[in-house]
Structure I
Amino acid sequence: MNKLKTVFVDRDGVINQERSDYVKSISELEIYPNVAKNIKLLKDAGFLVVVITNQSAVNRGIITHEMINQIHNSIQDHLKKHGTFLDGFYYCPHTPNENCNCRKPKSGLLQQAILELNIDLNSSWMIGDSDSDIEAANSIGCKAIKINDNFSLDNAVEKILN
C-alpha cells in the first residue's frame, strides 16, 4: 500500500478561533470562513488532512472527551456542507505538567497518526499557529508552516500546493 501525503493542522487558531478560556461547546466554535475552501484544495491535490491538537481542558476538568468529539463532529458537519472533510482528529487531553509524549511540542500524536494512517512523512506538512506545532513537526523531520497575521492559511496552502 502506498504511503499517503498528509497535511497536519492544528485546530484552535488554524481551523477555528482560539479562545483564552478554551472552546468548550459547539456554540463557542467559530470556524474560520476560509477553512473549508483550503481543506478542499488540499484534498483535491491528494493530501490527507489530519487535525493534531492539544486539548488540556479535558484533564483540567473543564470539558469531557464526549464534548471534544461533539466539537470535532461539528467541524466535520461544517466541512461536509462545503464538499470536503478531515481524515482524522488526534488530540492530547493532558496538561503540560503531566509530561506525556503526545502534547505538542512532543511528537507522539504525529507519530500515532503516521502509523495508523500509513503516512509518508517526507511528503507531508504541518500547519500551525504556535511554536509548539512547528517544534513537534521539526522533531520528526516534517516540513512545517507557521501561520500568523502576516502569513495566512491561504498562504500556507498555496505554498504547499506550489
Structure II
Amino acid sequence: GNPSGVVTEGLGFMYNGCMNVFDPRPGRSNSLAPGKSRFTAMSPTIVLKDKQPYLVIGAPGGTYITMGVLQGILNCLVFGMNAQETVASPRFCVTSDVIDVTNRIPRYIQSELESLGYQVRRSHQSFGFAGVHAIRINEQGWDGGADPGRDGMSLQTRPKP
C-alpha cells in the first residue's frame, strides 16, 4: 500500500498504509481484530516452461498487484506478447463491486460493461494500478519490460569477453 505518513520518532521509516485492506465491519472474514494478519497481494512469480524459468514477473501496487501480475502472465502466455508488451498493455482491476480500468481501455469496452450493469471507474492516471515489471527467458535470450506508467527500466547486461 501507499505509505501512511506516520513515522515513529527515532526509527526513521514510514509505516505501510495497507490497513485499508481490512474490513472495518466486525464479524467478517477480513475484519480488523487484535493479532490478526492482514491480507497481502505481494506475489513475485516465476513461471516455468519445460521445468525451466520462462517468465519472472512482479509488481508494487497494493491490492491491485494480483490482478496486474495475472494479466501480465496471461498477456505473455496466452497472447504471446514479449516482456515489454506484457507490462505496457492496458489493465483493469476488480477489488470491489466496481471495475477499475486504465484510461487506455477502449471506451466501447467500458460502454459494453456498463450496458451489462457493471459499474466502471476510469482512471486517467495509471499510477494507481500495479506497476508490473517482467523478464521473459526463451530460446532467443532474455527480454525485459518495465511498466511505462511507473518509474523503472529493464536492462540486459553482458559479461566481459
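Here log10 I(q)/I(0) by the Debye sum over Cα atoms at q = 0.16, 0.23, 0.24 Å⁻¹, for residues 72-151 alone was calculated and came to -0.72, -1.19, -1.22; which of the structures I, II was it taken from?
I
Using distance in nm of label points 7 Å out along Cα→Cβ at positions 8 and 136 for the comparison, can you identify which of I, II gives the largest number?
II
Comparing structures I, II by relative contact order in percent (Cα under 8 Å, 6 or more apart), which one has the largest value?
I
Given a computed value of 18.5, 63 for Rg and Dmax of the Cα atoms in Å, which structure among I, II does it belong to?
Numbers: I: 14.7, 43; II: 18.5, 63.
Among I, II, the structure yielding 18.5, 63 for Rg and Dmax of the Cα atoms in Å is II.
Supply the structure label, taken from I, II, corresponding to helix-only ellipticity at 222 nm (-39500 (n - 2.57) for each DSSP H run of 4 or more, over all residues; to 500) with the calculated value -5000. Walk me through the intermediate numbers first.
Details: I: -10500; II: -5000.
The value was obtained from structure II.
Quick check for you: by distance in nm of label points 7 Å out along Cα→Cβ at positions 24 and 48, which of I, II is greatest?
Details: I: 3.4; II: 4.5.
Answer by largest value of distance in nm of label points 7 Å out along Cα→Cβ at positions 24 and 48: II.
Among the shown structures I, II, from which was the value 12.9 of mean count of other Cβ atoms within 10 Å over residues 104-111 calculated?
Only structure II yields this read-out.
Readers should treat all values here as calculations from the given coordinates under stated rules, not as data from a laboratory. The structure displayed is predicted, hence computed values, not measured ones. Cβ atoms are built from the backbone, for glycine too; each structure is taken alone.
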